[in-house]
Structure P
Amino acid sequence: MGKILGGAGSLPRDCWISDVSDGGARLHSEAEIPDEFALLLPGGSRRECRVVWRLGHEAGVAFADGFMPGFGQRTAGR
């Protein structure tokens, strides 16, 4: 479970992270996912994200703060 942190004045929203890689993630949320936001991952990592595709309540996001080799594997191993 992660948190979507939108712009100033918006409340954090829960999301389910079904996949994470070095360059992005696949999210599921009943709430609207903004085009750009910060994602708080389990364990406390925070990544800046931008949506690259949407399908219903799912969204694929790219990490806008850069590609981090090994990040997906480290995150999935938690």
Structure Q
Amino acid sequence: MQLHLLRRLQKLEETIHPPQSHTFRYGWRIPLPPDYVGERHVVAENVREIVPGLEWCDFVEHPGARPGSLGRVG
């Protein structure tokens, strides 16, 4: 009886909180000018959901270190 209740409870919890799925982002990369020298980072902008789990966006390069990096490498 307890095993049956535990299985039913687990099944109910899965329907309430479905497993996380991955989201894939596709899009164009907009680079900095070719003569730019220095650190750069990429930001996904104009994100639009096409279907659940699939997004289209612009990957835009920005000068400098990524915000919040505090000079960390990696």
Structure R
Amino acid sequence: MLLGDVIASLHDEPLVSETLLSLGDLALTARVVALGAESNASAGELAFRSVDRFLNNASDEEWLSLFGQMPRSG
């Protein structure tokens, strides 16, 4: 799957929720749910906002760090 496809899928709330739960990280799931509740947003909306913020504001170093992490992520 291409990075653009992953980003585009963040508009699909059920897919985002399913993906979040499939990670098996209860602490992460709880944090996303809590942050979403604080900002009156669903998990999918929160994920989309976070990715959108990264896309629009990340430095070159942050992008390099992201790409450096990708081979390790499954």
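Suppose you compute helix-only ellipticity at 222 nm (-39500 (n - 2.57) for each DSSP H run of 4 or more, over all residues; to 500) for every structure in P, Q, R: which one lands on -6500? Traced to structure Q. Of structures P, Q, R, which gives 5.2 when distance in nm of label points 7 Å out along Cα→Cβ at positions 15 and 31 is computed from the coordinates? Label of the source structure: Q.
Assign the value -0.49, -1.01, -1.25, calculated as log10 I(q)/I(0) by the Debye sum over Cα atoms at q = 0.14, 0.20, 0.23 Å⁻¹, to the correct structure from P, Q, R. Answer by label: R.
Can you rank P, Q, R by FRET efficiency 1/(1 + (r/R0)^6) of positions 7 and 55 (r between Cβ atoms, R0 = 25 Å, to 0.05) and just name the one with the largest value?
Comparing P, Q, R, the top value of FRET efficiency 1/(1 + (r/R0)^6) of positions 7 and 55 (r between Cβ atoms, R0 = 25 Å, to 0.05) belongs to R.
Computed from the coordinates by the stated procedures, all read-outs in this text should not be read as laboratory data. Because the structure is predicted, anything quoted here is derived from the model rather than measured. Cβ atoms are built from the backbone, for glycine too; each structure is taken alone.
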